[in-house]
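Scrolling down, you'll hit the structures one after another.
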Structure I
Amino acid sequence: MHRIAINGSDLSLRSYLAQSFAAMTGMKLIAITPYSDIASMYKLDYEIEKCQWPDSYIYCLGAFTQRIIVEQRLEDSYISDGGVFHELCWLKCRFPHIELIYERSMIQSLENIVANYACNEYDFIFHIESNDSTDVVDQCLKHL
């Protein structure tokens, strides 16, 4: 039984590697749930760029929940495109300088939950490193 997460800031490269690895190994691929699906489920704005703090947090939490549901159904082996990290890094990079203690605390709590889940659930986590040293999403993924 192997549960593998592949992450990186280059979405197309990450997706390509996850699909290729799944095809080579015969393992099931868990892809990121599209934003539009999450938006319709939780009644968010259909344009991700228009999401303010509350909707962005709901999107992140909703995407995390959807991924957990799918991963738990595949008990044996799977390859997760992005793992549970993608949406959390999106949220952290979208609101990097939140001054309010409540919002910062919400992000830190979610980060702890995601990191704990990943440590307990994934056997391997592969990170595709960015060539750009200023890539904040890549730095966030490395930190997690």
Structure II
Amino acid sequence: MATQKLEDIISFIETQLNTLSQLDTVVYKGEDDQDPPVKNFGAVIYTSKDGFIETEHKHIGPHLTENWTINLDLIIQRKAQTPRTSVSETYGTSYWINTLMTLFFNKTNSGAFVRTYYESEDYEEINSGIKIKGVVRVELLNKYT
């Protein structure tokens, strides 16, 4: 049995996101489920079907290094007048990407994780705003008994 499971990682990500007072909604959902209704800003956590975990034996014994990739999309529920202001406004895309990078940079979750970080991958314009797509990568050293 592994010491850290997917639910522990999702719980960690939700806890970190809930420290951001600007977020209205933090939801874990299925990959193909619809996005939840968001008033201003919301975060959507989900796992992808293709390879959200990679394992590698780096240690002797029951230890296994695991790299988890959890999708984290941020929804900004308003469109800016011009593409430039969507980046430069107070809570624009640049602000959120920097905030998420800082929020997840090298967190160890009380020693359970080796390291974590956030990577912004793409963005998508939705009918009333912007969705910033990214992933949280978590490296942990799991012990199996």
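Quick rundown of the values:
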| item | result |
| --- | --- |
| Which of I, II leads on relative contact order in percent (Cα under 8 Å, 6 or more apart), largest value | I |
| Comparison of I, II - label where distance in nm of label points 7 Å out along Cα→Cβ at positions 10 and 42 is highest | I |
| Among I, II, which structure scores highest (criterion: Kirkwood radius over Cα pairs in Å) | II |
| Highest-scoring label, criterion being mean count of other Cβ atoms within 10 Å over residues 66-73, among I, II | II |
| For -18500 (helix-only ellipticity at 222 nm (-39500 (n - 2.57) for each DSSP H run of 4 or more, over all residues; to 500), calculated) the corresponding structure among I, II | I |
| For log10 I(q)/I(0) by the Debye sum over Cα atoms at q = 0.13, 0.15, 0.29 Å⁻¹, for residues 74-121 alone computed as -0.40, -0.49, -1.04, the structure of I, II it came from | II |
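Bear in mind that the values in this text are calculations on the coordinates, not laboratory data. In this text, all values refer to a predicted model and were calculated from it rather than measured experimentally. Cβ atoms are built from the backbone, for glycine too; each structure is taken alone.
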